[in-house]
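No value in this document is a laboratory result; all are computed from the given coordinates. For clarity, every value in this text was computed on a predicted model and none was experimentally measured. Cβ atoms are built from the backbone, for glycine too; each structure is taken alone.
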Structure 1
Amino acid sequence: MPWVSEEKKKLAKEVGLLSYLLANEPHELVKSKCSRGEYRTVTHGSLVISNDKWFWNREQFGGRSALDFLIKVRGMSFVDAVETVLGIKISEASHDSSSRPTGTAVALPVENIKPPPKKWEFYPPKPQPYSNKAASYLQGRGISPKVINRAIQEGIFFESRYYNPQSPYHKTAVCVFAGKDEHGKVVYAAYRGIGTGMKQDKAGSNKRYNCTLPANNPNSRHLAVFEAPVDLLSHATIQQRNGWDWDGYRLSLGGTSSVALISFLERNPQINRIMLHLDNDAAGVVAARTIKAELSADNRFKHIRVSYNPPHCGAKDYNDFLLRVINMEQEQKQHTKQPCRREAAL
């Protein structure tokens with residue numbers, strides 16, 4: 001039976017997640033712009049590390065140590081997690097009596113670790129008969145009616161009601177950005193509040209199937225990748241406004257994790273060109289670099305050409321870029337109208 005001494009167990013529990021990642025996986029850490037001393041991870045954008053604690057907002061659980069993280073998030077056994085944190089082979093040492101601590105400390109059987117919270121069974125949000133409020137919300141963010149209608153027809157966007165009696169957003173209208181599996185079944189849903197700051201994934205969502213706007217040609221070899229569904233639709237709107245002759249898939253990651261991207265590529269092996277349209281900030285730059293390295297190291301994806309194409313004009317993301325373009329066009333129209341009005345007055 002594998003065993004862990006009290007001494008080693010205590011040492012492992014004292015290692016904080018931030019210290020562990022700084023020493024072993026510094027590329028996983030992203031400094032928060034909102035709070036000093038707070039970090040997030042590249043793989044799990046909603047996992048926050050602060051004050052020697054961590055909390056995974058998407059799954060609604062957390063912990064204190066690196067040991068908790070490796071067990072609850074990465075699914076390691078207790079022994080494997082202790083080995084990883086301490087950098088030793090406990091399972092091998094357990095059979096060598098000379099490696100056991102002397103004195104009163106004795107070898108202990110591995111304690112039963114409380115497993116991660118059971119995943120919620122996913123039930124797709126119920127669409128409202130009409131999506132007027134949700135459509136108006138997107139139009140307010142510059143998304144064209146044509147793009148909105150296509151998203152509704154594809155079944156990846158609709159209006160719903162948020163139900164959670166414990167939440168201040170209970171029964172409020174929300175936008176739903178849905179993701180479908182290979183059979184066209186909705187298995188992922190991201191809520192975005194209408195007129196509120198509510199933003200979260202529906203419990204039980206399968207993030208491998210994130211919101212995707214398919215290409216007109218199902219054999220298209222091009223893929224554009226975004227952090228959020230609104231950026232995806234903004235890119236499609238910009239294409240429409242500029243008359244771009246481009247037909248490819250558009251995929252939202254729902255953050256900066258590569259989970260949805262890897263899953264998409266496994267289902268679409270014809271893809272040979274990827275444009276990473278991630279946010280124009282530190283997290284976006286780090287995520288783009290990490291994703292490029294991950295794809296390059298995987299023999300299945302080495303043939304894919306990958307580029308990082310952040311938004312222009314100092315915009316943070318593609319929705320910000322779209323709104324800036326619209327504002328500039330409106331200012332130009334106002335400027336050209338003014339001489340005409342002066343001439344009419346004369």
Structure 2
Amino acid sequence: MNRVAVVILNWNGLDFLRKFIPVLVRNTPQDYADLYVADNGSSDTSVAWLKENMPAIRVITLTTNHGFAGGYNLALQQVEATYFILLNSDVEVSENWLPPLYKMMEKNRDIAACMPKIKAYDDKSLFEYAGAAGGFIDKYGFPFCRGRMFHYIEKDTGQYDQVKDIFWASGACLVVRADIYEQAGGLDPYFFAHMEEIDLCWRIKNLGYRICFNPASTVFHIGGGTLPKKNIKKTYYNFRNNLILLIKNLPPHKYHRTLIKRTLLDIVAAGYFLVKLEFGEFLAVVRAYLSVIAHLRTIFHFRRQLKDKIHPGYHPEIYEKSIVYSFFLKGVKTYNRLIQ
């Protein structure tokens with residue numbers, strides 16, 4: 001058993017596996033990591049192809065699609081390692097991608113999770129939407145990255161080539177200590193897909209650990225492998241899960257005020273979709289709120305569970321202003337301009 005386990009969660013992703021697994025095997029030192037693919041109830045021939053063509057890969061078979069969070073939780077229960085690396089199936093790793101991440105974790109016991117630089121597969125000069133150079137949230141829970149704010153994606157010119165404490169590490173390539181993953185409660189399967197890694201990282205931060213970005217490692221992500229960027233279901237999950245994220249993790253003194261203001265911002269967003277005649281997007285926001293209201297008792301139960309073992313604290317990685325205001329009204333499009 002190696003100290004590192006790289007685990008890819010697959011669901012009907014045979015094309016991605018054919019494209020990226022050989023690169024992963026070639027660029028991952030065998031003395032660093034064991035490689036796994038956890039199949040999330042695929043109906044294609046992913047498992048058969050892996051067993052026939054990729055003997056270096058250990059296959060974990062799940063009978064049904066448990067979503068990103070549930071699938072990983074079930075798979076990682078079957079893996080023994082000091083560090084888990086959650087790697088999307090649509091990610092191409094570069095040469096020497098793993099050693100810098102491993103060495104960072106080995107040298108810094110207070111770092112519970114880290115991530116590499118994530119760039120776009122189709123245009124390798126650009127950062128990629130889902131992670132870029134490290135994730136943050138603003139005071140209303142809106143996520144953004146160094147290198148990506150809302151739809152604006154920066155070209156990588158080395159402007160973020162520094163090790164940096166961040167608020168969340170992308171689930172596209174997330175390195176996490178196995179014992180801290182278990183202590184924090186793992187990924188929340190209630191999210192099913194989208195923002196579950198932000199929820200996990202918030203809980204890890206509340207345990208007193210650091211989360212870092214390491215620019216010495218780079219991977220390339222296609223993105224939208226499960227749901228395309230323009231997808232009504234993705235809009236639904238983003239609004240729903242972002243609200244659940246806040247209800248679960250906000251500290252008591254910010255709880256009611258933040259939720260009221262965030263709800264007002266979401267009403268504005270829904271109105272914008274309506275004016276633009278994007279009725280599907282509008283209904284996705286409405287459905288997201290109806291789902292949260294219908295399951296408030298369950299969500300409050302999650303919050304009470306966290307209160308018993310995790311104590312919310314101050315995190316300087318939370319931007320204490322509105323990213324919506326800064327981006328759309330002040331025209332601030334980059335992280336470096338934001339912090340100035």
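Structures 1, 2 were shown, and percent of Cα pairs over 26 Å apart, for residues 68-187 alone at 20 was computed from 2. Among candidates 1, 2, the computation of distance in nm of label points 7 Å out along Cα→Cβ at positions 252 and 284 that gave 3.7 used structure 2. Looking at Cα Rg over 2.2 N^0.38 Å over structures 1, 2, structure 1 comes out largest.
Set 1, 2, criterion relative contact order in percent (Cα under 8 Å, 6 or more apart): the highest-scoring structure is 2. Once percent of Cα pairs over 19 Å apart, for residues 140-291 alone is evaluated on every structure in 1, 2, the highest one turns out to be 2. When helix-only ellipticity at 222 nm (-39500 (n - 2.57) for each DSSP H run of 4 or more, over all residues; to 500) is computed for each of 1, 2, the one that comes out at -10500 is 1.
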